[in-house]
Structure P
Amino acid sequence: MGGQLVLIIALLAAALVMFILEIVTPTFGVLIAIGLAALGGAVFVAFTVNPLFGLVMLMVAIVLIPSYLVTVVKLLPNSPLGKKLFLKDAEQKDIPGEGTPPAAEETSLIGQEGVAETPLRPVGMVRVDGRRRSATAESTMIKKGARVKVVRYGGMNLVVREIPEDE
């Protein structure tokens, strides 16, 4: 009985270690399979010792292993090992990305006039407020050099309408 108990404890420890290693170094389920095999072996050996002991081991495996895994997943990122393995959260800065202008700045351009720097068929570039910006023609194609007016901001583009030449 003493040798079988040592074997059961060793198999349980191996299963727990395999579960942690799978979380830390994903092997696409290989270590989980090995851990489950070790766990199954521990339960099998427990049944050979005593059917009641085997039943208790099976209940322990069913109840405690998921609790163990949830605890490891919650505690591991804050451990010294987890701090080395996991990425830190990105710092939140109030600096907008260079390619994405802040929406408030773009919406303030509504009603302003500019010039089409490229043909808008329906998307192109316009110069408004001294800056080159991406724009979409509201309805028809707009020729290069035409005067345009910003009518709204949507979908990361200014929406512009051509100003008739007689205005």
Structure Q
Amino acid sequence: MTKADANRKPRASLISSTVTNLGFALLWGACCSALIAWHMFTLERFEGFHLSDLIVLYGIGASFGWLVSAFGLYGVRRLVWRNWLLYLLAVTLLGATTVAITSGLFALQYRSFYAQWHEHAFTRIWILQFLFTSASAVYQFLVIGLRYYFPVGLPLLLGAAAILVRSVR
């Protein structure tokens, strides 16, 4: 094996791992989007308000949560010596990043709505308005939006974390 072949193998592995994680990120996003759609259907709120926006918001937040989790696990996978510990880390990281990124996107959507009543950018009042609008949006997501992940989201999270561990190993 030449030196060029030795250098090509890790690169090919990194590319295939990236493509695999992009596919799983889209699948995780689709699962979370289906979860919110199913909850809205069972609550008979499937028509009327901005359901498509919510479905897309949950899907994008979950997809980016998968990618951030995969990147984080890829970085620490050699430091963790037990498989169950890596799995526990994957469950925690995937759940936390999915919720954090989705709530951040929710806060950005709130900010875009309330921006018309805010002061000019980067003034002291604008900074306070920005912080309190974002904090209230995250709080509202945690109180109202987080319940849509339960009870079906927990088994999905456990299964997705197992797939995530296998994809970064």
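Read-outs throughout are calculated quantities, based only on the coordinates presented, and are distinct from any laboratory measurement. The shown structure was predicted, so the numbers you read here are calculated from the model rather than taken from an experiment. Cβ atoms are built from the backbone, for glycine too; each structure is taken alone.
Structures P, Q were shown, and helix-only ellipticity at 222 nm (-39500 (n - 2.57) for each DSSP H run of 4 or more, over all residues; to 500) at -15500 was computed from P. When P(r) over Cα pairs in 5 Å bins from 0, in percent is computed for each of P, Q, the one that comes out at 1, 8, 15, 17, 15, 13, 11, 8, 6, 3, 2, 1, 0, 0 is Q. Which structure, out of P, Q, was distance in nm of label points 7 Å out along Cα→Cβ at positions 54 and 134 calculated from, if the result is 2.5? Structure of origin is Q.
Among candidates P, Q, the computation of relative contact order in percent (Cα under 8 Å, 6 or more apart) that gave 28 used structure Q.
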